[in-house]
Structure P
Amino acid sequence: MASFLGIDVSKLSLDGWVSPQGVKIAVTNDPAGFEALERILRKFSIKRVLLEATGGYERDVLRFLQDAGYKVIRVNPLRARKFADSMGVKAKTDALDAEVLAHFAEVIPDQPTLRISPDRALLRELLQQRDRLVQQRDDDRRRLKQAQSLVVANFLKANLEYFRSQIRLVEQEIKQQAVKLNDERITQLTRVKGIGMVTAGKLVTLLPELGRVESREIASLVGVAPFNHDSGKSVGKRSISGGRFEIRRTLYMAVLVAVKYNPALKARYEALRDRGKVAKVALVACMRTFIVRLNAMLKTGTPWRDLILPQPADAT
């Protein structure tokens, strides 16, 4: 009999539920707990494991189970909560959440399981550290403009110099780690106008599916695919929904540059604006065009070509 495992992850513990057998599991969130969990799972024919993204606390157990040969799916907590609501489950405990996740594992469609190697995980962590440093730098820049005391202004200036030096250092580490990772996709991406090393690193670490799935799926994963809202004779306005926020933010910043220097995207953006589309809507449409073309470029192994394509009739 096929079984399904749901795991509720916290910093110190893992609460599991095996469905349909109704077996409850509680282990620690550490290597000893992972081994104990795997010994229990040997008794079942686990078809799929489902857990939530919990700020990184789930990464070690996810990698352990993948290495052990299990199909593991990580979902956004909001999706899990909506599934629980659809089942009429309003209460929330660790054990109950694990049970809900196990039921979710039974019905969720199979998804490609991409293992994150240690080298790729390190590059991702370096990129996240750079984002934190940039955020702290920008915060202190704003504070400096509002500072009324020379003493406070000097402290902020010292902070800014520290953050600038740390950003330079972490960017050097990012370049070295990207070379060590030896992912040809990074090299291909950095040859495209509007994409630097940081953006390319984020695309391959936060969106590992890039170049490996179809265009509609990659747009959906990023959250720039327009979805219909139709019912009966009513035809609603299409809009984007969901997706990976960090990738969408990264892509947005890249497109802001690309629409200035990339002929194809510049032409698309200007055509949409000429048709009365507001700037943000035009940028989102360009984001979708950009990521779809990048996906096709990597999938076919061909270089980026600055071709001005015919404009489609529908734009988000």
Structure Q
Amino acid sequence: MINLVSISQALVVAEHRSFSRAAKVLRIQQSAVSRRIRALEDEIGVSLFERETGGVRLTEAGRAFLDRCRCALADIDFAVRNAANAGAGGEGSVRIGILSSLSAGFVRDLLVRFRVTHPAVMIEIAEGSTCDHIARLHDRVLDIAFVTGRPEAPRCDIALLWRARVFVVLPETHALAGATEITWDQIKGERFILSRQAPGPEIHDFVIQRLASLGFSPTVERYPVGRETLMHLVALGFGISVVSEAATGTRYPGVAVHPLSSAQDALPYSAVWLPGNDNPALRRLLSLARAMAPTRAQAARAAVSARRGATPRKRGRRP
């Protein structure tokens, strides 16, 4: 088996182009360096250095080998330092699964705050469906996932954190495009177009349930396209769509986006994670998410009250 000490000494020899100078830097005998490098060459089956009177120089095979070793040793060094810092909660990484856009909403706000308070933690983001994310949690590919509702997630911990308002997306030419808020009764006869990709299935179930509760059976078409293409289809007049608050921060040409007026028109979102995951960065993220959830809920209620309070009332004649 190749010894890391041998590789380290070979790198020093390559840097100084001399066994004698490398030995002085390493504070060992030149003969010891020479024997170790020779043993390394015998082990890998190639000559790393061409020996000359004034020193040594790398062979082509030696240059390629030591370049890869240099990168590998740097990765090992980073991994060791990263593990030590992560154990202290100072650095590390957290892998997050999301359903939809980060252009607006709770998860965006959470990530902004988390990056400010923990700038050294590396954040990895993965999009996918709820089922995909739960499978990745069990496979330890993800640390946490933010999904709609309270999903079936065996052996996982689940915390309902926030509710995201639901918005209607209309072509700019639609009669309701200039409205402030929209009711289901106004759009019950429309053709709804939704994506098959996440969070399209969750939005589909929400639309069906809300209109069914009001006695309507909507026309819904599902397309195997992403969010951007779906918005362009709305602009082209294929139908109207529904999105959560998280997708409202990105503007698309030819469409108007308006909130639904009812307080019931909000999708619940939960955090899902494995209870045995002892990643310190995950625990800090969860702590911040729990702290932010009540504050955000209060702000949302205040915003709704402000909008309703700003609605002009019809004045009648005094008796």
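Couple of notes before you dig in:
- FRET efficiency 1/(1 + (r/R0)^6) of positions 256 and 288 (r between Cβ atoms, R0 = 35 Å, to 0.05) - structure with the largest value, from P, Q: P
- Of the structures P, Q, the one that 0.15 was derived from, the read-out being FRET efficiency 1/(1 + (r/R0)^6) of positions 120 and 184 (r between Cβ atoms, R0 = 35 Å, to 0.05): Q
- Calculated for structures P, Q, mean projected area of the Cα convex hull in nm² is largest in Q.
- Structures P, Q, by mean count of other Cβ atoms within 10 Å over residues 24-31: label with the highest value: P
- Source structure of the calculated read-out (relative contact order in percent (Cα under 8 Å, 6 or more apart), 21) within P, Q: Q.
- Which entry (P, Q) yields the derived value 1.1 for distance in nm of label points 7 Å out along Cα→Cβ at positions 48 and 72: Q
- Given 1.6 for distance in nm of label points 7 Å out along Cα→Cβ at positions 104 and 168, calculated: source structure among P, Q: Q
- FRET efficiency 1/(1 + (r/R0)^6) of positions 16 and 128 (r between Cβ atoms, R0 = 41 Å, to 0.05) - structure with the largest value, from P, Q: P
- At a computed -19000 (helix-only ellipticity at 222 nm (-39500 (n - 2.57) for each DSSP H run of 4 or more, over all residues; to 500)), which of P, Q: P
Every number in this text was worked out from the coordinates using simple rules, so none of it is lab data. The model shown is predicted, which means the values in this text are computed figures rather than measured ones. Cβ atoms are built from the backbone, for glycine too; each structure is taken alone.
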